[in-house]
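Next up, some structures in structure tokens.
All of the numbers you see were taken from the coordinates with simple rules; none came from a lab. Only a predicted model underlies this, so the values are computations on that prediction, with no experimental measurement involved. Cβ atoms are built from the backbone, for glycine too; each structure is taken alone.
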Structure P
Amino acid sequence: MQPESAQSDTAYQEAILPHVSRTFALTIPQLPPALRTAVTSAYLLCRIADTIEDEPAVSAADTYACLRRFTAVVQGKEDASRFALDVTPRLSDHTLPAERDLLANTARVIRVLRGFDERQRGAICRCIEVMSHGMHHFQRTASLQGLARSTDLDAYCYYVAGIVGETLTELFCGYSPQIGRQYEELYALAPSFGQGLQMTNILKDVWEDRGRGACWLPREVFGRHGVDLATLTPERSDERFHAGILELIGVAHAHLRNALAFTLLIPGQEAGIRRFCLWAIGLAALTLRKIQETPGYTSGRQVKVSRSAVAMTQSLTNLSVRNDRVLRQLFERATRGLPLAPGPVSLRPAGVYTGTADAHHESPSVQLGGTAS
């Protein structure tokens, strides 16, 4: 039985989660209890890093210093309470009250982290280290001109989502020896799983991001269609811009196929873990369809999946969660008519920073895409 203080810290995590993420507040409770607390902690720590990075009142240099301090906190090299006392007052009104509360209570999440086993702690520490390093690199150079190349988009997605896929793989495999037997295949697919979900969010939120002075679309793609991202506005978007969006939908679609392959490697009896993955994949696929069917969209709200579609996705996946054949059929139905990248998509981009704790891994050379296995 947990000590009262540990129970209180875990309860705090569960209480704050719905206020900082509606999506994860929906999917994390599907996980078995032994995984739920670790995944919640990992998400909340990622959210603290994101809150620091997004704070406009702090200079780029100071933001990087704060992220380095936060990484040290997660690694147990700096006091969490002192960090929170120093950084929380620097947040402006731009930061949501729940995010401010979470950062102020960093020590509570860290205490929960300290109760995990070595593999869990190592995976989460590496996630924060890699995410903080890469996220700041891209945020520091963010502009309305977009990223130069598609490979830059791959790297950005790895830092903010692919590393999360790798962390989930470590947590899932540590939880179940049976899942662990699929470790190499899962680890290879994990960054692609993250990129499919992240690219969907980038496409959905393209105009909101531009309103904040950032664009994560690659000039390499849109230049081929005669679009200058630097001067793009919702009023000036046309069929050429949508052609570029369709090309990226095809890439995201290929990554979602890898995400399905990732999920089907998890044994059918682990229904909660499968639901956690499948709900996210299904909603991403439906979002891509909305984007495809709404060429003149000017905000993420216009391509948001309806509540009824969310409920239907949950219901259908719950009914077939153990049936791989039906799950493949459901995915094909959800993605019918979507563009699909003609070649394989990269699983882990070359040259990305993978952290000081990743010495036992080499970047997977295998590439997948096209049809779900």
Structure Q
Amino acid sequence: MLHTITVDLPGRAYDIHIAPGLLHQAGERIHAVCPQAALAYVVTDSNVHPLYYPALERSLQQAGLTPVCHVVPAGEASKCPAQLTRLWEGMLSAGLTRSDVVVALGGGVVGDLAGFSAATILRGVDYIQIPTTLLAQVDSSVGGKTAIDLPQGKNLAGAFWQPRLVLMDPDTLHTLPDEVFADGMAEVIKYGCIASEAFFRSLERRPSRQGIMAVIESVLAVCCDLKRELVVQDERDHGLRMLLNFGHTLGHAYELAGRYQTWSHGQAVSAGMVRAAELGVTLGVTPPSIAVRLAELVSAFGLPRSIPCTQEDYAAAIGLDKKGQGARMHLILVDRLGHALAYPMKKAQLLQLL
């Protein structure tokens, strides 16, 4: 069954399609939304390339598109200025024009890198998201945030650039290692915390990878629809969309503490959500039962409840928080299950609490 969710932004509406086997239909669906494109510049990584590029290549060729593939090393380190420059140069060498299309085939790193390259090459060309990890399918492929990392921190150079189409094939999740699947579950759990008590309860009833995969299309559809609702109200992240960053402010500190090597994004967000819930209890905002249930649920999926972090790393991450305004910031807290708020506070106050 095909699930279709429309992200209805003014002048830039696009569809998210979710269905098993969708990778094999990618060519015709891309041609339908980008009929002028002759070249499809596919960005993927060294892990995904042997698994899924051959099927995508055949589908693109069958639709009359000429595929060119650019493979980056798998891992967060590829989200860097050097790889972005290589992408730009590769696109120009391949003869990419403004009527052609960039295709991101992979997880969040590939999606962010390909999206930012598409936003900036030739002052902007169309791009398609084909996310192959759970984290990318429920979060990073939807909403138009693209970025690369800088030595000072994550996602500090980027652009809002909405895709023309998002194609999610849950069959690609079968090849994920358990720890990478768990990474995505951190973002799945986040949606239950901030936007749907019923969804959170449904996750508690299926506390395993097998349980989630039995209803994966529904899980993807719920997460994407919840994100769509926030994105269409606040595309540029000035208000409601900030709620999607529950666990992320502190999570970025944990990623920094591990120098982006020790802890994955999902692991960091998991610990960040639990710590934010604990802080919410201290501040009298979060009911203690929510902090307990959240900690139990992340543990069920093999995610950490806490990560060691120095005050220096907390300070560095909070200082770089893109939702901050001078000495003030907003910490996303859950005030009741399925509902969150942006709690205004001074950065110094948060550091003192930590």
> So FRET efficiency 1/(1 + (r/R0)^6) of positions 238 and 294 (r between Cβ atoms, R0 = 30 Å, to 0.05), computed for just one structure, reads 1.00; which one of P, Q is that?
Replying inline: P
> From which structure (P, Q) was helix-only ellipticity at 222 nm (-39500 (n - 2.57) for each DSSP H run of 4 or more, over all residues; to 500) calculated, if the value obtained is -13500?
Replying inline: Q
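Looking at structures P, Q, which one was relative contact order in percent (Cα under 8 Å, 6 or more apart) calculated from, given that it came out as 18?
Details: P: 18; Q: 15.
It was calculated from structure P.
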>> If mean projected area of the Cα convex hull in nm², for residues 278-317 alone computes to 2.6, which of P, Q did it come from?
In response: P
